[in-house]
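S.K.: Structures given as structure tokens follow.
Readers should treat all values here as calculations from the given coordinates under stated rules, not as data from a laboratory. Please read all numbers here as calculations on a predicted model, not as lab measurements. Cβ atoms are built from the backbone, for glycine too; each structure is taken alone.
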Structure I
Amino acid sequence: MNPATRSPLTWAVHLSVLLLVALWTLPTAGLLISSLRDKDQLAVSGWWTALSTSTQNIVARAPGADTQVERDGKFVISGDVLEGTAAGEVSAFGFSSQKPTAFKPGETAELNDGEKLTVQADGSFEIVSDTKMEGSRGQRIFFTAAVPPRFTFDNYVEVLSAEGIGASFINSLTVAIPSTIIPILIAAFAAYALAWMPFPGRAILIAVVVGLLVVPLQMSLIPLLKLYNGVGAFFGVPAKTYVGIWLAHTGFGLPLAIYLLRNYMAGLPREIMESARVDGASDFDIFVKIILPLSFPALASFAIFQFLWTWNDLLVAIVFLGAGQDELVLTGRLVNLLGSRGGNWEILTASAFITIIVPLIVFFSLQRYLVRGLLAGSVKGG
């Protein structure tokens, strides 16, 4: 179609798609850039300024009185406020947190005890006194400096080298993989029965499945936990086990799985099943050899959603598996790394990308099988 002849509706659809893509990719790109930035720069400026020189307020402390030297009858302490920082040039300085930029480089500030402080643009400073200075703690120097952009992998190293990250990664896999496979197996059988096996009460069961889709997880979490603990205590099963969280994720995921798979299977050609029954195939043979291969796109789609949900889950994992150091899943471990106030932005951004590696692998792997399943289900034999 000639672009000039496209309708306004077509252009509106294309622009809407581009807008949605931008709304998703821009925050993701910003998160990636932030995860590679220096943590000090990340705390004071946004990711869109990552390539520009930023102005940063820094606090340095001069050496103690034991480093002073006598020069021309005066006592001098010298040093470099830029030492150990990535800053390039001092633009202002001060000796009080109320007025951190009161003086320009090269000017002399009168300290409260009669000493004089001079800071140069290159960061070198001198504290001069007529009498011998005392005290083990040096004078605090506040200054503003231009900091060039700096990118580093230190944020990722800090997250990956944290204690218990490897064990938590294995715990997340141990939770996510069975919690994805079990509901798919159960839902596939249930969906086939609801789609192609007439029996009394089938319509009511379908309505119940649809109704369960709107039940909030938080509402059913505690009753389900009490039920599980009661049954577990009767059979002598511990309260915090992998079996418990597998069953919990299965229960929460089954309504959506049954609904999606049932609708997909109900749309398959009836003639295929009738031909198979004429050839003597049982319902189990039809399910395994015909329905499952043709339903692979729906199975792969739900597998992606379920794996993403269980991999990123924190609430169900803490309730059914526990928050102990040996049982923590990856999301729980990263929450502990962030601290109680959650102000460690460098850890948050780096850990976000570490946690999406496995879901991305699963998504692109199943996407390939998804396309293959669509093609296999659309080709007719000769």
Structure II
Amino acid sequence: MELAEMAELLFNHRGIVAFYACITVYLYGDLAIYAVAVPKSLREIICPRPSADAIVWECSDKFNSSDLYRLFVVLFGLLLGPFTFGHVHKTRTLQLVSTVIRHASFGLMIVLAIIGIARGHGRSVADVVSYEKPANVATFFGVCIYSFMCHHSVPGLVAPITDKSKVGMVLASAFVAVLSVYFVLCASATFRFKPEDVEDVYTLNFKDYPVQAFGYFLSLFPVFTLSASFPLICITLRENIRHLASRMSDPMPPSDAATPPRGLFGFLETNMYALVALLPPLVVAFFTEDVSMLVGFTGAYAGLGIQWIVPTFLVFCLRRRLAVEWKQMHPMEVAVTRPGTAAARGNKNRFASPFAHQVWLYMVLAFSLVSVALITITHGMH
């Protein structure tokens, strides 16, 4: 069961509309990041930046770096955009190849950064500790949320587990593994490169590595992996926009047996939603190539909603529904088993979460609101 199915099951009409609106904004940000990262990586390979502080530079008699980037954005949209109008499924082979490339790239970036540090090209501990730039706090917070956005894969981890008593251990291991990889990657980057030298697409920091094969492989890493995911996310966004539009016009949930519109109306409707999903990210990418800004905004606002606020309300609604259904199924036990009694302690679920108290939910919501306020204030000040 995915997040959308949980929302349909537990939320009321307003909650469902808010959920689809939040995930739609997040997917728009996701696609905009992809639409910037791929053309920017290609531009840096074909027309390398002459210096770290160069903003626009000449690539040929007819193109400068900005023109070449926009040309790649247009080509990116023309090549991958048509897939938005169809149905693309992520095959097992594509998943396997993408996973191997991702793991190899992460491992290679860590190893190359550590080699650079060992050769004396890194930064000292004192230099790292003394660096401060409060203006980057909001972006840092958004990047942390965006990069750790892996909880939507939790249902895929839980379903295959036969012995559900081991769910906690499996999930804890998964999150610890993700945290460990990110920590090592960030630590190696922090001690290897100066803050002003770090590219917003981190793989581009290795494009001038002496072993050219490594440099090209890492520079092309976003091109292959993000291009493979772009049509899938576009189709996901298209369907989310369709659900959002239908829910705003009709509060009743769509029937599984309902047939999708056919003929000219169905064709126009499908293509309209596809264009609405495809064009805005490309327009954003056409006018900006600042990946860090897009990641920070997407993570700090839409990502915070998807990662913190939506799951909190899902847990709240689920607990309330379970309490009602338990009272209906066990009226005598509810009357006899009062909180604090020996019977209540004997019926305690040994697999229950240590965060079962409602206070934890309110703490998460309060922290989310404070985070949004601080991020907004920081953006406004800078």
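S.K.: For which of the structures I, II does the calculation of mean count of other Cβ atoms within 10 Å over residues 23-30 return 11.4?
M.R.: I
S.K.: If you rank structures I, II by distance in nm of label points 7 Å out along Cα→Cβ at positions 63 and 191, which sits at the top with the largest value?
M.R.: I
S.K.: Looking just at Rg/Rh (Cα atoms, Kirkwood Rh), which of the labels I, II belongs to the structure with the highest value?
M.R.: Once Rg/Rh (Cα atoms, Kirkwood Rh) is tallied for I, II, the winner is I.
S.K.: Quick one: relative contact order in percent (Cα under 8 Å, 6 or more apart) came out at 36 when computed from one of I, II, so which one is it?
M.R.: II
S.K.: helix-only ellipticity at 222 nm (-39500 (n - 2.57) for each DSSP H run of 4 or more, over all residues; to 500) computed as -22500: which structure among I, II?
M.R.: Answer for the origin of the read-out: II.
S.K.: Give the label, chosen from I, II, of the structure having the highest value of mean count of other Cβ atoms within 10 Å over residues 47-54.
M.R.: Ranking I, II on mean count of other Cβ atoms within 10 Å over residues 47-54, first place is I.
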